[in-house]
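**Student:** What follows is a group of structures, each given as C-alpha cells.
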Structure P
Amino acid sequence: MRIGVPKEIKVHEYRVGLTPMGVHELVAQGHELLVQAHAGTAIGYEDEAYREAGARIVNDAEAVFRDAEMIVKVKEPQLNECDWLSRGQLLFTYLHLAADRPQTDALLASGCTAVAYETVEDRQGGLPLLAPMSEVAGRMAVQAGAHCLEKEQGGRGVLLSGVPGVSPGRVVVIGGGVVGSQAARVAQGMGAQVTILDKSLPRLRELDDLFGGRVGTLYSTGENIRQQVAQADLVIGAVLVPGARAPKLVTRDMLALMPRGAALVDVAIDQGGCFETSHPTTHADPIFEVDGIVHYCVANMPGAVARTSTLALTNATLPYVEALAGQGWRQALRTVPGLAPGLNVHDGSLYCAGVADAFGLELGDLDHLLASDQ
C-alpha cells in the first residue's frame, strides 16, 4: 500500500505520524512510504533519516494526500486537508469528532474511510492508541497547572509542593483513568495534597492500592465535586467518554467557590471539555481567565513534548498501521481485536455512536458493512 505522512499544520504541533523507525518497518513489509518534506524536522527527524528508512520525500502536503492510499497523521485533519481527502482513501489519526461538527461534515463529504485512534479498543475494552498520549497529557497537566498558579500567569502564587512550615497545594483530579492516574502520580510526587474523583468503585480501589493511601479517593457526585473544587488550588479535568462529548462536571457557579487565582486544566478539551467555562486554546496562547480562575485548555498538550510523544505514539499505532496496510481496512477491522470500533466514517456514512448522538446524525450499521465486500 502507498502510505502518506503529511506534516502537521495545527498551531505549534510538532509531532509526526510515523518515526523513521516506523517507516523502515513498513517499507520492509513491501509498502511505499511518502513523507512530506520537513514533517519531522522540528523534533530531530530530518528528511535524510526518512530517506534512509526507505521513504520518498514529497515537497507539499497536497501531493501526499493526492498520491497516498492511506494517510497516517497525529491530529485531526484541518478543513483544508479534508478537502484533499477522497472516496476510497483511508485516514488513520486522532479525530475527536464529537466536539467538531465542521470536521465531521467535511469527512462525510469527502467519502473517505476514517479510523480514529481514540476509539480503537483492546481486548479489555481499553483505549490502546489514546493511552500513550493520555499518559503524556496527564503528566503534563500538573506541570502546566503548577505554571498557571504562578502570579505572573494570573495564579494565586501557590507552590504545589509547599515548603517546610507551609502546607502544600491542593490538587483535585476528576477522572481516575489513564490521564487522572498519571496526573495524580506527578502531583503526589511533587508533594501536593491530591484527591481523585471517579464514578467507578473498583477503579477507586485500584487507585487506593496503587498509591498506598497517599492519594485521597472519592466517589464522583455533583456535590462531592462542588466541595472539592471549592478547596482546590488546581483542578484537572480528566474525564473521557470514548467517542462522545465530555460531560460538563464543573459549572460556572462553582468558580465562585474557588480561591481567586486557582487554576483549571481541562485535558478533556479535545472532546469538548469537562468544565462549563472551557474553550480550546493553543500552545501559542494557552490560558485565559474566567471569574478570577485561570484556565489552561490546550487541545494538543502532548505536542509540547513532541519527540517523546511521537515515539510513544508510533510504538502504539505501528501494529495497527501494519494490519490496515497489509490486509486492507475491511479485513483488518474484521480480524484485529478492537479495531472495528475505530471506524468513525466511511463513504459518507457515520459509524461512531458517540458522534451520531452528539449531532443527531444517522448511525450506520457496522456489522452489515463488515459483512459486505462492497
Structure Q
Amino acid sequence: MKKALLITLTLVFGLQTICSQELAKVREGGKFGFINKKAEFVITPQYKKANSFADGVALVLEGKKWGYITPDGKWLLEPQFGKAKDFNAGVAMVLKDKKWMYIDKQGKELTYSDAEKIYPFKEGVAFIKSDKKVGLINAKGEVIVKPEYKIIKGFQNGYARFSNQSGQWGIMDNKGNIVIKPEYSSIGNYVNGVARAEKGEGVFGIASADSFNEVDEATKLWDFRNGGKYTIAQKNEKIGFIDSQGKWVIEPQFIKAKPFKNGYAGVYDGNKWGFIDTNNKMVIDYKYNDVDYFGVNGLAPVKIEEWGFVNLKGEMIIDAKYGITAGSFGFLSGRAAEKGFVDGMARVKFNKQWGFLLPDGKWLGDKMFENAEPFVKIK
C-alpha cells in the first residue's frame, strides 16, 4: 500500500514539475531548441523551425513535415503534416493530404466544420464564416456566435473588438457574450474593464459595459495598459492623462507620452524622454532618446545610443549598451514581446546575440544565443 502510494505521489509530483516549468525557444548553430530558467537545454537544438510552447506542446519541423513535441522532447504527434498551427484549448489546425482539418491531441480529426476554409483556434475560439459574415465556435465545436457580424478582431486576454453589419463597434468575450454593445464608430482594446471609444464623429470617451464617459475636448485616445491606472489622451495638439472614467487627471502638456504602468509613465518634451508619477511629479528628468515601462522590480528600459536600465532614482543600473525590442523576430508566434523585465529577466541583444539579463546585469546561465524568445509557462 505504501509502495503504491509512493509511486502515485512520485508520478503526480513529476507531472506537476513538467506542467509548472517555463521554457524559452532559442537558436544555436542554426537549429532551435528549448532552455529552462537556468539556461540549460531541456531540448537540445535540433529543429530547423519551431514555435514556442503553446497549450503544453510545441510545433516543430523535422525534415519537411511538422509534428508536436512535449516538454520532455518526446513526440506527441510525429511529423506528418505539411503545415500546422499551434494547439489551443486542445485543438490544432493542420494540413494533411492537401486538406486543412482540426485535430485533437491524439491526432484524431475533429469534424467541426464542413466549410471550405477553416481558421485556427486562439484563446479557445475559432472564426467561422458564412456569406461574408463571421461568427465563433468553441473548442467543443459548438457555435457560440452565429455568423452575423461584419468583423471580429483577434482576441486579446479573452476579449475582442467586433463590428455589426452597420459598422458599429463593440466588445465581446471568448464565451460569445456581448460585453460592450456595438454602438460606437470605433473602439479600442478592452483593458481593466474599459475601452477607449468614439461615438459618432469626433466624440471620444471611455466605454464600459454600462456607460460611456465623454472625455472633454479630446481629439484622440489611447488604450490603457494592463497594470496602468491612467492612459493618454490628446487635446489641442498636446498629450495629457485620463482615468478610467474619462476625466482629465493630468492636463495636456506633453508632446508625447506613454500610458501609465506600475505607477509611472514616460513623457516627452519634444527633445528627450523622462518619467512622471501619477501625481505628475517628475521622478526622472528629460534625458533619454526613448523609454519604456517600469517593471514591478523598479527598473525601466531607457535609450541613450543603445538601451540600458534605470531605477526610480534615475541611476543607470545596467549600462546602456544593448539592443532591445518590443516587436517580433519573425518567429514569435504572434505574441508581442515586452522590452523590460518580465518575471525577473529581460531579453536583450549584445554583439549580435540574444540572452536574458538579470537585475544585477549578469546573463542568465552566463549564456547567449543566436536568437531567443520569451519564456513560456507550460500549462
Structure R
Amino acid sequence: MNSTTSHYKFMLLALLCFSAGLYAQEISFEEYNPTSTLVVPGAEIEQAKFPFVDVHSHQRDMSVSRLGELVTEMDALNEGVMVNLSGGSAESLQTKIDNINKSYPNRFVVFANVDFDGVGKPGWGEQAAAQLEADIKYGAKGLKIYKSLGLRYKDAAGKRLAIDDERLDPIWEKCAEMGVPVLIHAADPKSFWDEMDSDNERWLELKTHPRRKRSATDPVPWEQIIQEQHNMFKKHPKTKFINAHMGWYANDLGKLGKLLDEIPNMSVGIAAVIAELGRQPQNARAFFIKYQDRVLFGKDSWRPEEFPTYFRVLESNDEYFPYYKKYHAFWAMYGLDLPDEILKKLYYQNALNLIPGLDKTLFP
C-alpha cells in the first residue's frame, strides 16, 4: 500500500468518524429546547408579594403529618390558605376536615365532590343534594365539579350526562341555598379537539401526550360542552360559579370578557393558564384591571417550584423568561406588572368574598 492510498484511507476514516459524531448530536423536535441567548433584566420571584389563597389545589393525602409538610411549603411561597378541591364526600371528607381542625384549622379548606353515579334513578337529585348539604354542614366550603361531567359521566340509561341536564338542578340549587361556590372544570383546551396538524399550536403536547387528543365529536364537539356549561350558569343566577382555567378562553380574553358581562354570577380562576396570560402582557393586564373583581388565583397541580413563574408573570415587568413546561407552551413569558390593588384582589380579596369561612386575619 503506497503512502497516497494510506492517506486517502485515513482521511476517509476520519470523515466517517466525524460524520458519526455529527449524527450522534442529532436530536428530535420533541427534544429541541434551546437556551435563550437574550440578556435582559429580571429575576425569579420566589415568594408572592401578598399572602394568597390558592383556590385550585388537589391533595389526596390530608393526614396531619402531610398537612404539616404542606404548611412549610406554603409558608415559603407566602400562601395563606389552600383550597383542596379533592375533598370527596361523607366519611372521606369528614376525615380530611377533622385532620385540618386538629392541626391547621385556618390554613386549609376543602370542597366537596358529588357522586354522579345513578343520575336518572328515582330520587337521585334529592339524595345527592341531601348528601351535599350534610357535607357543607360538616365543614365543606364549596363544591368542585370535575371535567368528567360532560366528558365521561353517563346516566342510568347509559347516555352522556350533559352539564346542563335538568336532573342536576338540585345540586346547583343546594349550593345557592347554602351560600357556597361551585368551582367547575369543563372540557379541555379546544386544541385537543382540533386537527393535529401544523396549525395546531398544542401539537407538541399532543405528540408527547397522545391520550389528550380527541376527535371533533369525542364525545361531542368542544363548543357543545362549553355551551352546556354557560347554559347552566345562566339557569342558576343565584349560584356562585368559579369557572376553572378561565373557561379555556385565556387565549381569547375579548370573548371571555363578553361572557363575564353576560353571566354576572361567574368568576374565573387562572389555574393552569398562566402561559396564555404571559404571552399577551398588555392585553392580559387590561383584562385584569377591567375584571378585577372576577378573577381568582389558583395553580392546580401542587409543584411549589412552579409557583414563581406565576408570581413573575403577575407581579413583574420582566421580558422573555421561560415557562416551566416546554411541551405546553413553546413561547416565552412576559410580566403583566399588575398594580398592588389588583394583586390583592387576585391573590386573596376575591376569594374571601366568594368562599365562606376563610380566616381574614391571615391577609393584610
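Since every read-out is calculated from the coordinates, none of them should be taken as a lab result. Here the structure is a predicted model, which is why all the values come from computation and not from measurement. Cβ atoms are built from the backbone, for glycine too; each structure is taken alone.
**Student:** Assuming 0.50 is FRET efficiency 1/(1 + (r/R0)^6) of positions 141 and 285 (r between Cβ atoms, R0 = 30 Å, to 0.05) as calculated from a single structure, say which of P, Q, R it is.
**Tutor:** The read-out was computed on structure R.
**Student:** For which of P, Q, R does mean projected area of the Cα convex hull in nm², calculated from the coordinates, equal 18.6?
**Tutor:** P
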